[in-house]
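A.B. asks: These notes open a run of structures that come right after.
Since every read-out is calculated from the coordinates, none of them should be taken as a lab result. Bear in mind the structure is a predicted one, so any value in this text is a computation, not a measurement. Cβ atoms are built from the backbone, for glycine too; each structure is taken alone.
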Structure P
């Protein structure tokens with residue numbers, strides 16, 4: 001008897017419901033043949049019909065381990081493979097319902113991919129999954145970032161902006177590294193504090209790009 005016949009989920013066993021764990025979805029009946037299908041499955045294991053997207057977190061939807069320091073190459077590879085399999089044109093002969101399911105699955109995968117590929121969105125999302133809401137940004141930036149903002153406001157040429165943007169970029173990379181360590185160690189509160197700093201640095205980086213564009217437009 002196959003796993004789909006017995007009602008047990010296919011694939012590897014579920015990991016712990018923690019920072020590095022993955023959560024398997026419940027088995028549900030296929031809309032076409034009624035056989036049991038994993039919530040993660042894009043297609044029915046028995047009849048091959050495209051399934052409507054189920055309630056899954058972004059990590060589970062893309063088959064990624066639930067952790068902050070994911071491999072972006074693996075994430076992109078998973079996304080590309082799933083979306084190729086769901087091209088609605090492949091299901092024209094199967095009727096409009098399966099085409100609509102394919103489009104809905106592709107849209108859900110695109111949203112999941114957008115959430116996980118960006119470190120800020122990924123960190124916020126992971127904290128929410130862990131039941132530790134991100135720390136609200138302070139009304140006033142920390143002293144170092146306030147100083148960097150003041151320096152940016154006083155820049156007079158593109159080279160000065162580029163130097164500051166490089167310094168901000170180094171701080172962003174450091175935050176991402178420390179975020180990965182905090183999540184691996186189960187330090188959600190520390191991760192939330194680091195994320196708040198990272199968001200301020202990302203905002204400063206955006207300001208630097210805008211100021212550079214202004215200098216480029218008015219040499």
Structure Q
């Protein structure tokens with residue numbers, strides 16, 4: 001396809017993390033791009049209302065995503081929390097013109113087609129409204145790790161108009177999906193540049209809370 005050939009040349013990226021945004025893209029073209037890239041692609045692709053955003057993650061991005069995922073799985077193990085990891089599974093709702101790939105995502109308690117929690121590491125701002133995207137994908141809770149801080153949002157289906165500026169999500173200080181998680185401890189450990197030291201400190205902190 002001409003579209004895919006043109007796109008391939010436009011995402012030959014030199015920068016360690018760069019975004020490309022295309023407008024007036026059809027759902028069929030989005031699906032064709034996903035098929036062309038295949039599973040295990042280094043690119044992350046988001047689609048919302050004809051806008052296509054392609055991200056080539058940097059090492060900083062991938063390091064943050066991996067460390068956050070590792071600490072959460074340690075939390076699940078230490079607290080015996082039933083979880084089902086979905087990773088960067090492509091989530092799609094064609095009838096809502098929405099598709100995306102979170103950095104990490106999880107179903108909590110029971111396995112489902114869509115995650116309860118989606119997490120993104122934000123290194124550079126994008127063009128697509130992430131909260132609107134996840135609202136259409138029916139994700140209950142969204143976390144952003146940005147500038148060494150966690151920002152949490154929980155969907156309020158009963159009062160969406162009250163939180164119109166955040167696509168029906170309320171900014172929260174404590175996770176409602178993982179209500180027992182000490183976010184202060186998690187944040188401090190995520191800010192530690194040494195992954196092994198961070199994991200040990202996180203485990204020690206979790207055990208001290210028992």
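A.B. asks: From P, Q, which structure was helix-only ellipticity at 222 nm (-39500 (n - 2.57) for each DSSP H run of 4 or more, over all residues; to 500) = -18500 calculated on?
C.D. replies: For helix-only ellipticity at 222 nm (-39500 (n - 2.57) for each DSSP H run of 4 or more, over all residues; to 500), the value -18500 is produced by structure P.
A.B. asks: Which of P, Q yields 0.65 for FRET efficiency 1/(1 + (r/R0)^6) of positions 78 and 142 (r between Cβ atoms, R0 = 41 Å, to 0.05), as computed?
C.D. replies: Answer for the origin of the read-out: P.
A.B. asks: One of P, Q was used to compute percent of Cα pairs over 21 Å apart, and the result was 64. Which label is that?
C.D. replies: This value belongs to structure P.
A.B. asks: While we're here: Taking 2, 14, 24, 22, 17, 11, 7, 3, 1, 0 as the value of P(r) over Cα pairs in 5 Å bins from 0, in percent, for residues 38-133 alone derived from one of the structures shown (P, Q), identify that structure.
C.D. replies: P
A.B. asks: By the measure distance in nm of label points 7 Å out along Cα→Cβ at positions 158 and 190, tell me the structure among P, Q with the highest figure.
C.D. replies: P
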